[in-house]
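Each structure below is given as structure tokens.
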Structure 1
Amino acid sequence: MYMSDWDVFCQVLFELSNESRLAMLMNLVESPHTVTELAKELNASTQETSRHLTRLMSSGLLQREIDGAYAISEYGRLLLSTLKSHQFITNHKEYFQLHEASHIPDEFQSRLGELNECTYLDDVMAVFQKIQDVIENAEEYIYRLTDRRFNLVYHSLQSAADRGVDFKLIETLDYQLTTDLDQYKRVQPSETRGLETIPVFIAMSEKEIASLAFPIDGRFDYRGFTSSSPEAIKWCRDLYLHYWEYAKVKP
């Protein structure tokens, strides 16, 4: 019987929707296992385990080794790597029902799984305290992509500047300092660039993401994610530098 591309896709999703089969795949990512080994690790009967393995084999997600053990196929490994992004989005479903992340480049949407170790911060004051802490502990650089500047972090930025920390800033092209922020003029970023609109709020150093936040209808409530995971830091740094490349230099 002919199966359309969508039929094949839905069939694979069905296989992955079973918690036991997904757990087996996760175990097999690490190393090949026999039926008995998998059954023991998953606290399942060998009969039930064998039945699930047969389904995964028929879907092309597994292969048999010469010694009879089951191993994940390259196709299965690739498919699982893409699931990490779905896992991150699903784990924070309520956040992404309101906050807009679909506008970031496709490359970064496909890499959202690198943010799986992030912690969500719902308290805005905790977010700004985290930003202060990260700035104060920075040794190499501070990257900020923001819709506005905040008095709360001025002293931390001044201290970082005194330590010789590289400070890069992206803000809107038309942003102007108000009189209550005149002190910011004494903390000059190494370079300031501008965008027409701010697509995502980022405050980070080489050690930690202080805040990664997405907008609601183009505005920020500053609730978002923090992490010191190397994978998450790389994702955030790459995204920042992506926007830095085509942002315009501000005088």
Structure 2
Amino acid sequence: ASATVPKNQSGDFTCVDLDASDAIAIHIDFWCMKDDTEEAGDFALSYYNGTSYNNVCDLDLLGDDDEWLHYTDEITDSNYFNANFKIQFNATLGNNENVWVDDIFITKEVPPIISGHILDPNDKPIDGVLVDANNAGGSDATDIDGYYEVEVPPNWSGTVTPTKEDYTFEPANRAYSNVTADQTGQDYVGTSLYDFNEDGFIDFADLAVCIPAWLSSQGDGNWNPKCDFYYDLTVNFKDFAKFGGAWKPE
């Protein structure tokens, strides 16, 4: 974009809106030139905070007359991270005063996103899996398609871990170093603790694993800790009831 305000005139030039609601920084870049402006406020730059414009710079006080000035700024004040951010140039000119702006670029920086799907061994989605990124990263729960996405700070390093009661995951977590761009396709396979043969179903084949352990306790010859779903060192009706609640035949 570019604009010129002729001498002995006043006016505003407002750039188009930028949806910066998801931004962590906004970058301003443009060129400007002035000619014979003499007072502060003759040529000013303002940023819109969602309700009003704030004067952030008197451009007429920068540089020399009749020379193009390259202006850059990085905005990190979250008050400007709104859905209709814009900048405005304000000119109040007298005789023989001129200003120009050209090559205006307004861009936003958004957090990197780590995303993927969590499926069972039969490639069916698992919803409700909590996916958490440590070290000030975000978290999300998988939707009905098993999809998740978590935001992390720029240059983030840390670990992303999926968790859901009575499930194990492969891999158990993923480690990242210096993340600067989106990471897609970060998938996991989740297996229910009741799915002993890891075929994606919880059925009679899995039940057969626990039947021999019925009414056993730790130390008994038929003891099977995998069937102690209540972790009370005994396999009894409570464990079988919990197994029945997870029943998912083919």
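Between structures 1, 2, where is distance in nm of label points 7 Å out along Cα→Cβ at positions 144 and 160 highest?
Details: 1: 0.7; 2: 2.4.
Greatest value across 1, 2: structure 2.
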1.00 is what came out when FRET efficiency 1/(1 + (r/R0)^6) of positions 88 and 208 (r between Cβ atoms, R0 = 41 Å, to 0.05) was calculated for one structure; which of 1, 2 is it? 1
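Which of 1, 2 yields -1500 for helix-only ellipticity at 222 nm (-39500 (n - 2.57) for each DSSP H run of 4 or more, over all residues; to 500), as computed? Spell out each step's value before the answer.
Details: 1: -13500; 2: -1500.
Of the structures listed, the value fits 2.
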From 1, 2, which structure was distance in nm of label points 7 Å out along Cα→Cβ at positions 128 and 152 = 2.8 calculated on? 2
Output 30.7, 102 (Rg and Dmax of the Cα atoms in Å, calculated) maps, among 1, 2, to structure 2
Among 1, 2, which structure scores highest (criterion: volume of the Cα convex hull per residue in Å³, for residues 64-119 alone): 2
Matching 20, 15, 11 (semi-axes √(5λ) of the Cα gyration tensor in Å, for residues 168-215 alone, computed) against labels 1, 2 points to structure 1
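A short reminder: the numbers here are calculations on the coordinates, not readings from a lab. All values reported here derive from a predicted model rather than from experimental measurement. Cβ atoms are built from the backbone, for glycine too; each structure is taken alone.
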